[in-house]
Structure P
Amino acid sequence: MNIALWVVQGLLAAVYLAAGGMKLVHPREKMVASGRFDWAKDVSDGGVKAIGAVEVLGAIGLVLPWLTGIAPVLTPIAAVGLVVVQVLAARVHLKLGEKQSLPVNVALLLLAAFVAAGRFLGW
């Protein structure tokens with residue numbers, strides 16, 4: 001089970017590092033203009049950067065504490081935080097009628113919940 005948890009942690013960390021890093025690096029206007037981030041129309045520049053920072057910190061929190069053994073409880077806490085991120089993201093996508101995004105939100109939510117449960121319960 002430990003191997004499965006590490007695989008999921010690595011996958012989630014890569015996804016959130018890429019998504020969060022993109023939000024931190026690219027201007028909101030460029031994201032909106034691409035047509036893939038309509039939700040960003042209703043969020044300030046600082047809000048988009050804050051979401052990106054939460055995702056990057058979550059990605060780091062999924063791996064680093066457990067890997068180093070320094071405050072390993074932060075790994076399942078980071079996973080719970082990413083569950084919350086996906087609940088809020090799904091809510092925004094539903095509000096905007098972007099139902100095509102929901103399967104990704106649900107998949108990321110379930111994977112993060114698996115990590116949280118597995119690390120909290122010691123699987």
Structure Q
Amino acid sequence: MEIQVGAKIGARCKISSHTFICEGVTIEDEAFIGHGVMFTNDKQPRATTEDGRLQGVDDWQVEPTRVGRRASIGSNATILCGISIGDGAIVGAGAVVTRDVAPGDVVAGVPARSVKSRINAPA
């Protein structure tokens with residue numbers, strides 16, 4: 001697992017092996033992150049600038065991502081940057097999350113779509 005500088009992890013979270021949590025990701029308390037979950041933090045990644053020099057830290061802007069309290073993300077899911085996964089939401093294994101997930105919602109697929117809403121999601 002790799003957790004980069006600038007990532008924030010809440011209390012009592014479980015983060016499984018082979019997961020990549022990059023700068024700009026906030027994971028709130030009691031969240032579950034499965035094996036091999038990948039987060040991104042750049043919507044248009046490039047190796048070089050327009051003039052051909054290697055991009056540095058000042059050449060791009062981190063897009064923040066939030067994983068809500070008690071949310072669960074299944075193994076091998078990919079979470080694109082700039083989105084929020086709501087409190088108590090569940091992301092199915094292998095899903096590619098490209099947009100916000102509502103609190104208590106269950107999403108799956110590529111791209112991830114709602115498959116049901118859980119009634120007892122945390123407040």
Structure R
Amino acid sequence: MKKILILFLFSVVSLFAFEELTTDNFETKIKNKNAIIDFHAVWCPPCKVLNTKLQEFEIIKPDNVEIFKVNIDEQLALAKKYKITKLPSLVYFKDGKALKTIVGIQSPDELLKSSRKIFDLE
């Protein structure tokens with residue numbers, strides 16, 4: 001039974017792949033939303049850890065918060081625009097405006113607390 005439950009959990013978590021944004025669709029996708037953008041790189045081990053935490057957060061996050069990703073190697077202009085110099089970096093956007101950048105790995109509970117505070121959802 002444990003094996004079935006574990007397989008189920010892994011399959012559910014894999015469904016939560018986050019949409020990658022580009023310079024072409026960035027503004028449109030975050031417009032009128034509470035969005036958390038994960039600026040990452042495929043070669044970055046801490047980014048992979050944060051991705052796992054974001055997948056766990058996806059399950060408990062407020063309904064009106066969306067998560068997107070930006071690969072800094074492919075979207076260098078976006079990384080420069082939002083002054084991303086360290087990875088992983090999460091940038092919180094409300095209605096298309098950057099509110100706060102948090103660098104490093106956060107637990108799902110920390111992500112929930114910071115999203116409620118930054119988006120004023122308390």
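Source structure of the calculated read-out (relative contact order in percent (Cα under 8 Å, 6 or more apart), 28) within P, Q, R: P.
Work out which structure the value 0 belongs to, where helix-only ellipticity at 222 nm (-39500 (n - 2.57) for each DSSP H run of 4 or more, over all residues; to 500) was derived from one of P, Q, R.
Label of the source structure: Q.
Just so you know, all these numbers are worked out from the coordinates, no wet-lab data involved. This structure is a prediction, so every number in the text was calculated from the model and none was measured.
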